[in-house]
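Next come the structures, one after another.
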Structure P
Amino acid sequence: MNALVIGQGSIGQRHAGILTRLGLDVGVVSQHLEPGQNRFSDLQTAVKQMKPDYVVIANSTAKHFTSLQELHATGYSGKILIEKPVFENFREIGPLGKMQVFVGYNLRFHPILTRLKNILADQKICSINAYVGQYLPSWRPHQDYRESYSAQKKEGGGVLRDLSHELDYLTWIFGHWNSVTAIAGKFSDLDIDAEDTCSILMRTARCPVITLELNYLDRISQRTLTINTAEHTYHADLVNGFLNLEGQTEKFENDRDSTYLTLHQSILNHSGKDVCSLSEGLKTLLFAEAIEKSNREGIWVHS
């Protein structure tokens, strides 16, 4: 099988490496590459020469929609994975022919989250606290953080979209959001024009109160989730791979590549089980826009 990765940033390189490990012949499209074997500066030439079975759109968020349109214009009719978030702003999508489009919320394949989804399926959920923070200048050691898309609102940056894994997995496990309010903004001295912090209070179909904080500020990288049910308390540490149930701790393998590997395998083996669909990805984008509206107007927003 042939795969084409659009974008040669850190996430594009990660996808290309994983797909190569899976035995696919991988090509890369990037304006920053010198043309060579399986290296292309434009998408049309890449599709014509490689005839890919699978395409990963992993360029900056603001370019996702254009890349999807260009891919459709080539007549491509295979599978596509778009890195999260699907676009920088919600867009109506016209007919896509036979293209099958998925969104890269790989944390759905984190073993702790898959375990929690299963064991919580029949439990009454009382409250949830979720947190994710990582210091933006440490994200990409070989790039000035000020030049990354994360730092630029127009490129789809800011914690709300950059760290939208939480918006996806919380609704994936605990049901569609019903109402939300938030405080967000750039509160640090980071040289960016996007929000560096977002604090969210929301309700979902299965949980009456969820608090969530996203930030670019935490110098101790953290991604945690605490769940109180009618009978138990669960605390998950997704960075260090621990799930604690009232003092009993279970350790999970914590290889970041493994979540992407399982994501790609699910798409390629035709099941697509648990992979975020395009429609789900667009709903998450609408959720982010509702959070922005709440912050901007100081109100609760209802779905």
Structure Q
Amino acid sequence: MTTEAPGKPPDGQRPLAATAPGSQDGAAKPAPGTRRPLDRDTIVRSVGVSLTLLAVVVLGFIGYLYFLSGVQEARAQTTLYAQLEGQLSQAIAPTGPSTAGPIAPGSPVAILNIPATGLHNEVVVEGTSPENLTLGPGHLRDTPLPGQAGISVLFGRRATFGGPFAQLPQVTPGAVVIVTTSQGTARYVVTTTADSARPVPFSSAPNQLLLVTADSSFAPAHYIEVAARLTTAPQPEPGGLPSVGTDEAALGRDFFALIPAMAWALALAATAIAGSIAAGRWARWPAWIATIPVVIAVTWNLYQSLTALLPNLY
């Protein structure tokens, strides 16, 4: 009679492999925190997550344009109003180009009130580029400031970034427009409303204010102009007005913004793919917690760049 050593398998039988608790068919699970191999399922899952994020980004851009952009504009208006109010109280608000050069684009230059549209104490900034008009209505830089002799032009968005000129098409002749600058308060009376697709002759009055916005809240193809005649004494215009680019014209776009937009889009795609792969190979929630703040920051910059590609009056 033979005695087998403890743990030794009988003759002719192979030793059984140790099976980890919870594993099947002898396949051991990787220890927590260890990197799993990159297989086909992980790649397919990562691509699916990336496509889902792309759809979310597109829908998010729509939400940004019609909701979050208004919050952004309101915050900018609060800051600009406090800045301009301090300058007006000290009589140091800009009145036009000076020896130091033209007024810096984005600087507050006037306070606009149009009671007929419900617009009150809206700060007007210098410049009409898509970037400038994210702050509020903009003054076309190659025209005099409101209240000065000549024809002054103000642009305002129709639908996005608060839509300060959303109700402008409903303005009728006789409505009052009040603008306050460092030179005082100017009062205008609306005389004519026109569409760039069907223009009508404007008043021949020497001192006027033109208010311009898009003709549609969804797909603008033309713009609307509201002409108002100055009824108070005109202020002197210092001259030396700068020239403007095509992005500052009515319905102008900043096509140079396409370059940063493409760069941010690639950065967003790379971040999403990296985050989904990390979630598939390591722990899921830590990977997403680390990735989501980066995705939000990149997405916000992408939205800013895409906005500059849209018409400035939209």
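Values as computed for the structure displayed
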{"quantity": "Origin of the derived value -10500 (helix-only ellipticity at 222 nm (-39500 (n - 2.57) for each DSSP H run of 4 or more, over all residues; to 500); candidates P, Q)", "calculated": "Q"}
{"quantity": "Origin of the value 1.50, where Cα Rg over 2.2 N^0.38 Å, for residues 234-289 alone was derived from one of P, Q", "calculated": "P"}
{"quantity": "Per Kirkwood radius over Cα pairs in Å, the highest-valued of structures P, Q", "calculated": "Q"}
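A short reminder: the numbers here are calculations on the coordinates, not readings from a lab. This structure is a prediction, so every number in the text was calculated from the model and none was measured.
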